[in-house]
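K.L.:
Heads up, there are several structures right after this.
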Structure I
Amino acid sequence: MPSFDVVCKPNMVEVRNALDQANKEITNRFDFKGSDARVEQKEFELTAFADDAFKLGQVRDVLLGKMAKRGVDGRLLEYEEPEKISGDKLKQAIKIRNGIEQTLAKTIVALVKERKLKVTASIQGDAVRVSGAKKDSLQECIALLRSEVTEVPLTFENFRD
């Protein structure tokens, strides 16, 4: 029975490359001279450091620009509230989405059932498995999910015949 998995998975190699390019640009830019602006990475979490709120926004903009050039979707990033560290300096945690959250997975399953496509969707951990009798119905389902689910970038993998 043909099937595929719907996942939300970042390309961590491209994220790392974008991060390195962003840090390189930040160290070379004139408006960041003498400041402690940078972005660090731990697993699926980035931390942006800057001297004030304006520079923190600039660091985020540089990071988003570099990620867009590397083909990494900006919707993968989840920004938390900036917090003060010593003096006026700020840091902001940025989470990278990995996997589909339960609420979104339930919405995807409900959407597939609501449209009455000849496929079945089931939640498999942090992914949604869609299976059906024909490839055409699976392709209809992919088109439906691409058009309807816009809050996170979905990828479709493990397409089996």
Structure II
Amino acid sequence: MRRRAAIAAAALAALLPAARARLGDTVRWADVELHDGRILRESELAGRAVVVEFWATWCPFCKKQNPYLQRLHETHGAKGLVVLTFSIDRTPDLVAAYMKQNGYTFAAAMAGEQAARWFPTRKGVPVVYVVDPAGRIVLHETGELFEEDILGLARFAAKK
């Protein structure tokens, strides 16, 4: 009986439209626990442009893209641009080792329920979103972005 119920639920889910983060959707930030246990406060995200990346330590495209995110973080973080990444890896220790080995200092959290509420469906990695200071998703790209694409995200930094 359980098996029939599970099959019926799966069939029903396949018929329903999948929830997806779309351009124009609003993200209502909350505190984010980073892979190392630190907390990125909602107040550090709200009212700022946030570049969000979903990635994995084993992903060759992420490996090529993440140095550009680090540079974006270093050069535009003081201007109000936040780089927040979510690893789809299973263990924080693996992410911590990867971050340390590569000298990455951008915010990295584990993908989970909270990230799925904001960005429900992704196909593959890397995936990049940009959330503007009003909380609207203004960019969504799936697949590897090149250096000029990532560094071009600086255009979303606050203009003084």
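A short reminder: the numbers here are calculations on the coordinates, not readings from a lab. Everything quoted here is computed from the prediction, not taken from an experiment.
K.L.:
Taking -12500 as the value of helix-only ellipticity at 222 nm (-39500 (n - 2.57) for each DSSP H run of 4 or more, over all residues; to 500) derived from one of the structures shown (I, II), identify that structure.
P.N.:
Label of the source structure: I.
K.L.:
Compare volume of the Cα convex hull per residue in Å³ across structures I, II and report the one with the greatest value.
P.N.:
Working: I: 118; II: 130.
Comparing I, II, the top value of volume of the Cα convex hull per residue in Å³ belongs to II.
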